[in-house]
Each structure stands twice: as structure tokens, then as C-alpha cells.
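Please treat every number below as a calculation from the coordinates, not as lab data. Keep in mind the model is a prediction, meaning the values are calculated, not measured. Cβ atoms are built from the backbone, for glycine too; each structure is taken alone.
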Structure I
Amino acid sequence: MSLSIIHSRALDGLSAAAVEVEVHLANGLPSFTLVGLADLEVKESRERVRAALQSSGLEFPANKRITVNLSPADLPKEGARFDLPIALGLLAASGQIDAEMLTNIECAGELGLSGELRPVKGALAMALALRAAKLERELVLPRGCAEEAALVQGLVVREAAHLLDLVNALQPGSEAPLPRVQRDPPPRGETPLDLRDIKGQSGPKRALEIAAAGGLSILLVGPPGTGKSMLAQRLPTLLPPLSESEALESAALLSANGQFRPSMWAQRAFRAPHHSASAAAMIGGGSPPRPGEITLAQHGVLFLDELPEFQRMSLEALREPLETGRVHISRSAHQAEFPARFQLVAAMNPCPCGHLGNPTKACRCSPDQVTRYQNRLSGPLLDRIDLTVEVPVLSPTILSAAADGETSVTVATRVAAARDRAVRRQGCSNAMLAAGQLDGHLGMSPEGESMLHRAAARLAWSARSFHRVLRIARTVADLADSDTITALHVSEAIQWRRALPGRND
């Protein structure tokens with residue numbers, strides 16, 4: 001009888017939970033049993049490991065009763081990430097490598113039938129979890145994802161291209177150690193998109209600047225071809241650079257879904273799901289629960305084009321995350337909480353044909369059709385969107401005569417200054433300022449307060465709408481480098497809090 005224990009990690013939502021791979025060899029009828037709440041991909045590792053060991057010239061203990069336990073047994077395991085730990089456990093239990101050499105490493109990797117190691121998802125999540133656990137262990141990963149894990153500073157990360165590379169390195173007195181992967185964070189990626197590409201549309205560009213400065217959500221309404229998507233795509237270019245911790249968190253989320261690339265380092269996420277996306281795709285779901293688009297947009301932008309075309313359930317699922325910045329997924333056997341601190345940018349046509357209010361093309365929709373189309377968006381959802389902006393049609397003459405506008409860099413400088421002012425004053429962006437904290441950080445003039453109360457009474461705002469206008473006004477004042485919210489700032493904030501064209505609520 002022989003037993004070996006290998007350390008690895010399983011992806012559990014956004015975290016990488018510690019897993020002990022226990023391999024037990026005993027006499028008896030030859031068999032290979034894998035237990036520990038493993039899914040089909042994990043169970044298929046038996047055949048991959050068998051072929052990889054034999055192809056590499058290593059001995060597979062075919063005449064033994066093999067039991068592999070993935071502990072803890074109540075944690076779901078998925079993917080091919082346990083191929084490498086299982087193979088090393090078999091080699092250690094059969095005496096082909098020294099089991100003591102495995103006590104200070106954590107590993108994961110998929111095995112090809114030739115023994116080649118292939119990348120797995122979640123390398124960054126594994127590295128972050130290992131650093132948080134403060135364990136004196138080295139992380140061994142296949143070439144292709146080891147560089148990703150090396151972005152986490154303070155860890156020893158080693159890479160291997162083949163199973164034999166790792167076996168040779170684990171021999172006592174080996175002179176062929178695995179190469180250590182060290183890298184500084186890659187330079188921040190650059191985007192060719194620039195705000196000056198958009199001709200005219202000074203009003204929507206101003207609203208976009210306010211949204212960027214305050215971290216506010218925005219709805220762009222206008223006929224087709226007016227530049228709504230172009231405006232949305234340029235919002236990330238106005239936002240301040242990510243901090244190192246934010247960049248790591250964003251990269252880890254994408255890594256867990258197998259979507260991270262080094263060229264994306266420190267870039268604000270821009271997620272634009274198709275309008276056919278289900279509620280589970282938007283907020284997350286499955287068993288075990290996996291993050292959805294709103295979580296993958298953490299610290300970035302979620303762009304929903306053709307907003308009324310989304311399923312009603314998909315849109316209503318956004319209501320709580322827009323308020324709390326978190327999403328809770330509950331299943332009968334598992335619960336998970338994911339971050340959802342994203343900036344929403346939505347775009348829509350004002351009517352089914354798209355030309356309501358278009359001065360150059362008549363709308364073909366009846367009032368009932370317009371009402372039904374706009375009623376696909378519930379009042380509570382619209383109440384949670386800070387700015388509603390009309391993007392008008394511009395004639396070719398106006399477009400050709402329009403001068404080049406400001407660049408994204410110029411506007412981003414003002415946005416960064418406004419955000420810094422807000423953080424120094426209250427410790428967070430204006431969008432994250434709780435309702436109970438608003439009064440203490442507003443600094444509103446009597447004239448501005450009087451104008452705001454008159455507008456709230458006339459427009460029948462809800463308490464939520466009232467607070468959102470306060471945040472807009474505070475952001476406008478921050479952009480103007482003003483400690484006091486004046487009547488001028490309030491009047492601008494009110495105009496961005498308008499109803500949809502043709503809608504009364």
C-alpha cells in the first residue's frame with residue numbers, strides 16, 4: 001500500500017479553492033477509481049494520464065487498485081486541470097519520483113496523450129489565492145499560462161512544457177530545475193479609438209464626460225446612425241487608468257473564463273453582449289455558478305446596444321447590481337457572490353422604425369407601437385439609469401463643416417481631476433456615494449437647492465431619481481473645480497434627467 005498527496009486548486013466561482021489530490025495504490029483487482037465530486041472532464045483524466053505516462057516512457061501501475069480522491073469531497077471539480085497532479089501522484093505513490101519533493105509545490109495542467117502539458121483556465125486566480133494563503137509553495141504550471149500567473153508579484157512561478165521536464169526536475173539532486181518565470185506587468189495596451197473621431201454631437205460628448213467623471217450610467221437615445229455605438233466605445237478611453245489591484249482583479253476574472261490576454265493588461269473591460277443574451281449569461285449562473293457579463297465588466301464598461309430588444313428578465317436582473325455593485329447567485333447546492341461594479345452604457349432607438357423625432361425622415365410607427373416599444377423598459381430600470389441623452393441626427397453639411405473636437409486624452413485629464421477631487425472629499429466616486437452620505441458631501445448653494453426642489457416637485461421624481469440628480473450635479477461641480485453646487489450646475493444636471501421621447505414617466 002502506498003499513498004501520496006499533491007496540492008492543487010479548483011476554480012470555485014471567482015476564487016481558487018485549495019484541493020488535495022490523494023493517490024492511493026493497493027493490491028487487488030486492477031482498477032482506477034476517481035472520487036471527490038468530479039465532473040466528466042475530470043473523470044476522463046484517467047485515460048489521458050494513462051496514455052501520457054506510457055508515451056513518456058514512465059511506468060503506469062496497471063496491476064494495482066488505484067484510488068484518487070480530490071479533497072474536499074463536497075467542492076465541485078471541473079476541467080482537465082487535475083491531469084498533472086494525478087500523474088505526479090501516481091508517480092510518487094509508485095516510487096518513480098520522491099514524494100517529499102512534492103510537498104512544497106502546487107500544480108495544475110492538462111496532459112496531452114504524448115505527455116505534453118497544455119494551459120488551463122484560471123492561472124491568475126490560482127496565483128492570487130496562493131499569495132493570499134501566505135504558503136511557502138512554488139506554483140508549477142504549463143507553458144502558456146505560467147506567464148499569466150507571474151503577473152502576481154511575490155510568488156515563485158515555474159513552467160514546464162512536458163511531463164518529463166517536471167519528472168526530471170523532481171529527482172533528488174537534479175541539475176535540471178524548471179525555469180522560473182518572472183515578468184513585470186506588460187505595458188498598458190493602447191486603443192486606436194478617440195473621442196475626436198465623433199464629429200459634432202457636443203451635447204452627448206458632454207454627457208459622456210460627466211458619466212466618466214462620476215462613474216454614472218447613461219442611456220443614449222437616437223435614430224440609427226447618429227453615433228450612439230461610437231460614443232459608447234469611447235467611454236473607456238475617458239476613464240482613469242486601473243490601479244494594480246484593479247488590473248489584477250479584472251485580469252483574474254477574465255482568466256477564470258479563459259479570456260485573458262497579456263495585451264489586455266490594465267485595460268478597462270468593455271463587454272458588449274448581444275441582445276439575445278439570457279439572464280444567466282448577464283448575471284451569471286450554472287452549477288456551480290459562473291460569472292456573467294456584468295461581473296466580467298468589473299471596473300469597466302457594460303454596453304447594451306438595442307436595449308429594448310433584450311429579454312425582459314435579462315434587463316430586470318440588472319436592477320439590484322446597479323444599486324449594490326454585487327450579484328448573489330443561489331442554487332440548491334451552491335451559493336456564490338460575484339462583484340458587479342461596472343459602468344452601464346445603453347443605447348436604443350426611440351421607436352421600432354427608429355425615426356421618431358428625425359427631422360429628415362418621417363416615423364412610420366403609430367403611437368401605440370411607440371408606447372409598446374418603450375414599455376419594454378420598466379420604470380424601475382430606467383429610474384436606475386443616471387443620464388438619459390438624446391443623440392440627434394446631423395445633416396451631412398453640418399458633419400462636414402464640424403471642426404475636430406477634443407481628444408480623449410484632453411477630456412480624460414479633466415475626468416481624472418474631477419475623480420481625484422471626489423475621492424479626496426469622500427473616499428469614493430460620486431456613483432458609489434450612498435444616499436445617507438450625500439448631504440454631508442454636497443455643499444449646495446441655497447439657489448441650487450431651491451431650483452432642485454422645484455424641479456423634483458414638478459417632474460414627480462422618486463427618491464432614487466432625486467438622489468441621482470444630486471450625484472450628477474455634484475459631478476458637474478467637480479468638473480468645474482467647484483466646492484459648491486450652484487444653480488448652474490443643478491440646471492445642467494436636471495436636463496440630463498429627462499424622460500424618453502414620447503414617454504410620460
Structure II
Amino acid sequence: MRDTPIVIVGAGIGGLAAAIHLAARARPVLVLERATTPGGKVRTVRVGGVDVDAGPAALSLPAVFQALFEAGGARLDSHLHLDPLPVLGRHIWPDGRHLDLLADPQAAEAAIGDFAGAAAARGFRDFRDRAARCYTALEKPFLTVQRPGMLALGAQAGPGLLGTSPFGTLWDALGEHFADQRLRQVFGRMAAYVGSSPLLAPATLMLVAHVELSGTWTVRGGMAGLAAALAEVAAARGATFRYGTEVAGILVRGGRVAGLRLRDGEEVAARQVVLNADPATLAAGHFGAEAARAVPALPASRRSFSAFSWAMAGRAEGLDLPRQAVFHPSDPTAEYAALARGRMPAAPTVTLWAQGRDVPGPAPSASEPLLALVPAPARPMGGTEDDAAGAEAAALDAMARAGVTLTRDATVATTPRGYERDAPGTGGALYGQAVHGWQSIFGRPAARSALPGLYLAGGGTHPGAGLAMAALSGRLAAAAVLGERA
């Protein structure tokens with residue numbers, strides 16, 4: 001039985017991490033991926049002759065990936081070159097005011113003081129410290145271990161967790177530090193990083209702010225290089241990859257996993273399967289009715305946000321922009337109220353990634369890679385064409401009012417309906433379950449499912465959304481596989 005491969009479905013970051021950890025323990029590993037390259041949501045789109053990162057555009061918590069490469073007997077810096085971003089993001093409002101959130105803590109504090117006054121600078125310093133305490137309180141007892149229950153987490157995290165106001169909302173916690181509503185917008189947006197509203201997210205989600213304030217990095221040559229390097233490390237340790245291979249169902253016999261049925265009818269025997277897919281796809285029956293019972297269904301009301309996105313080859317002119325620019329609406333909360341009702345906001349936040357600019361600068365003379373995103377509600381059938389046209393017009397208007405003109409040579413648009421096609425059963429939700437309410441952190445499926453032999457990895461599972469969290473989920477899935485009794 002030890003010679004039967006552990007099959008990993010999906011070569012996203014979670015699946016790749018699981019493959020590395022299992023192969024490093026000399027277990028036979030077979031990775032099945034329906035695409036022709038690894039990466040999952042880490043994807044590159046060729047637009048008008050330009051490569052655009054159409055998924056995550058930057059990397060945080062590089063120590064997680066350094067440890068992952070080391071687990072595979074490799075070094076990150078032998079495979080990738082990471083460049084730190086001095087400007088984490090430029091935040092722009094319709095009146096033309098802008099704030100550069102800087103990677104250097106002292107410089108960031110000074111910039112916030114110049115923008116909103118000395119009290120705001122002190123508030124930022126206190127918030128930064130509070131966010132760091134929140135991350136420290138949750139890292140070891142929650143983020144990096146198999147998901148504990150509420151009582152166990154409280155006992156392990158202790159006073160450090162209580163000091164973060166875990167039962168309050170992120171928006172209210174931000175109000176304790178920032179009188180200026182614009183600064184609440186800047187740091188409330190951290191909830192949107194995991195597809196959630198700061199009006200409903202627990203205050204503990206300030207740990208996302210700590211992650212961003214600790215720095216972000218680009219992968220030289222594009223984010224797809226990260227996935228390619230991880231696949232190379234896994235293969236070097238003995239993992240086998242089959243690309244262009246779609247899994248149609250999970251075979252169940254005798255109450256446990258028995259293998260997989262591929263789209264072409266082939267059956268692959270397996271006693272242990274790591275599914276690197278959104279758990280909502282599993283629960284909706286897209287891997288078979290018996291396997292669907294392995295996780296609880298996720299109601300549409302608890303889905304995270306989706307998005308409209310536009311990968312473009314063109315030029316963003318009028319302002320010197322850093323890699324990430326965020327165009328905020330005047331009303332700090334109307335957007336989230338609309339999304340909570342399942343409606344597109346009239347004035348959404350727009351994020352523009354100018355992927356050729358690591359530091360603020362003018363548009364190049366040649367076409368540059370650009371990615372624009374606006375949040376959208378996830379829904380059973382995805383977005384409508386009317387939503388798409390309205391979202392695009394709102395995005396262009398927000399940038400134009402701030403002084404940015406887009407010239408587009410070519411565009412590839414993706415709607416919530418498109419994201420739903422990629423992950424059926426999710427309604428296009430990009431981050432799994434929304435982090436709304438203090439109990440929501442206990443709602444994501446853990447690595448070990450209710451079906452013996454089936455394990456879960458990816459941003460829809462514990463510990464949460466984001467590249468680093470997905471990598472940690474893969475490690476947890478591998479540990480659960482290795483810990484299963486024969």
C-alpha cells in the first residue's frame with residue numbers, strides 16, 4: 001500500500017506545497033492538473049503580446065516560502081529573485097489627495113502624519129503595534145496548526161488575543177485609532193484582501209494589515225515563476241505531474257476514498273487524495289455525490305466577494321504610479337453595504353496594478369502590463385453583462401477623476417461568471433467563505449475532511465485565503481495525510 005501514490009488534485013499553491021512536503025518524506029506523489037501549467041489562481045495571461053499577472057500580483061510572508069523550499073531540500077533564492085516594494089500602495093481619492101503607504105515603518109508614520117496630522121501618525125503607530133500583537137497571538141496556535149476549536153484557541157492564544165477585541169468589527173477597531181475616515185478606508189481594505197467587508201469582519205482580521213505592513217515583494221519575471229519553481233522542487237523530490245488532466249469524480253468504496261475518475265473515463269487508484277480545489281465545488285457535487293458529503297455546503301450568503309478584472313496591455317498616464325494604486329470612493333461604507341446586499345456598488349474601490357513599475361514613475365513609451373480590479377458580489381450565476389459594463393465604466397471614471405487615463409491596446413476581462421466556470425459551485429467567490437463575524441475563522445474546512453482518505457488544501461480551507469496561507473494549508477494537508485493510521 002505504501003507504493004500506491006498519494007494523488008493531489010490541482011497544482012495550485014496549496015497542492016504544490018502538499019506535494020513538496022509529501023515527496024520530501026519519500027512518499028509517492030502524483031499531481032493531476034487540468035491546466036497545462038501549474039499555479040491555479042497564480043496565472044499569467046498573454047494580452048496583446050504582453051504577459052500580465054492576472055491573479056495575485058505580489059508576494060507577502062516570504063519566510064513561509066523560504067521554509068517551503070527548504071522542506072524540499074532547495075533554496076528559494078536559487079530559483080527566484082524577489083524584489084521588495086518600497087511603496088506598498090498609493091491610495092487616491094476623488095478630490096485628488098493621495099497617500100503613499102510606505103514599507104518603511106518610520107517613513108509610513110511620517111507620511112500619514114503629513115496626510116492627516118500628528119494624531120493620525122500616533123494612531124497608525126498604535127494600530128501597527130496592535131496588528132502585530134494580533135498576528136503573534138494567532139500565528140502558532142491557529143495559522144500554522146490543524147484548526148483548533150474556539151475554546152482551545154482561547155486557551156492557547158491567551159491574553160494576546162483578548163487584547164485585539166476579537167468580538168468587535170474591524171471597522172470599529174479602526175475607529176479607535178483613526179478619526180480620519182480615509183485612513184479607515186485604507187486599513188479597512190485589508191478585509192477586502194480576503195473578500196470580506198470591514199463592516200462585518202472581526203477585529204482579528206487586522207492581522208492582514210500586519211502582513212502587508214511587514215512588506216510585499218514581486219517575483220522577477222512574473223508570479224507564474226513561483227508556481228513553476230515549486231513544481232520543479234516537488235518533481236526533484238520524486239513527485240510526478242500530469243497536466244491537461246481533469247478529474248471528474250472521486251471514487252468512494254467501503255466508506256473511504258478509493259481513487260479518481262478522470263474526464264476521459266480513466267480511473268486512478270488512490271487511498272489518499274489531497275483536493276486542492278474550492279471546498280464549495282466539492283460540496284456542490286462536482287466531484288460526485290458521495291464525496292460531496294465530505295464538507296458542509298457553503299450558503300450563498302456566506303460567500304466571499306468576487307470581482308470584475310481586466311488584464312490589459314496599454315498605458316496608464318497622467319500620474320506617476322507605483323506598482324499598486326487604489327482609487328477610493330468618497331463614501332467609505334456605501335460600497336460594502338451594496339456588496340452585502342448582493343449588488344454592485346455605484347462607486348467601487350478600484351485597484352490598478354501597473355506591473356512594470358516597482359517604484360512610482362510615469363508610463364513607459366511602450367505597452368505595459370496592467371491589471372484593474374473592482375469587487376463584486378458572488379452569486380449563483382455570476383455577474384450579468386450589465387454588471388460588467390457598469391463596473392468597467394465605474395472603474396474608468398474613478399481613475400479619470402483622479403487624473404489617470406488608460407490607453408488600452410488589448411484587454412482580457414474576467415467576470416464573476418468566469419470565475420464560477422473555473423470553480424463551479426462557488427458563485428465566483430474568489431476567497432472561499434467570507435470572514436464575517438467573530439466565529440467565521442472557525443468555519444473554513446480543515447485539512448482532514450469527513451470522508452476518510454480525502455484531505456483538503458487551498459485558499460478556501462484553513463488557515464485562509466492568500467498565497468502564504470494556501471502554502472500553509474498544503475503543509476497541514478500533508479501532515480494530516482502522514483498522520484493517518486494505516
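Overview of results
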| read-out | value |
| --- | --- |
| Among I, II, structure where FRET efficiency 1/(1 + (r/R0)^6) of positions 62 and 230 (r between Cβ atoms, R0 = 30 Å, to 0.05) as derived comes to 0.00 | I |
| Read-out mean count of other Cβ atoms within 10 Å over residues 102-109, computed value 15.5, structure in I, II | II |
| Comparison of I, II - label where FRET efficiency 1/(1 + (r/R0)^6) of positions 14 and 222 (r between Cβ atoms, R0 = 35 Å, to 0.05) is highest | II |
| Rg and Dmax of the Cα atoms in Å derived as 21.8, 66 - corresponding label from I, II | II |
| If relative contact order in percent (Cα under 8 Å, 6 or more apart) is computed and equals 13, the structure in I, II | I |
| Origin of the derived value 18.9 (Kirkwood radius over Cα pairs in Å, for residues 142-309 alone; candidates I, II) | I |
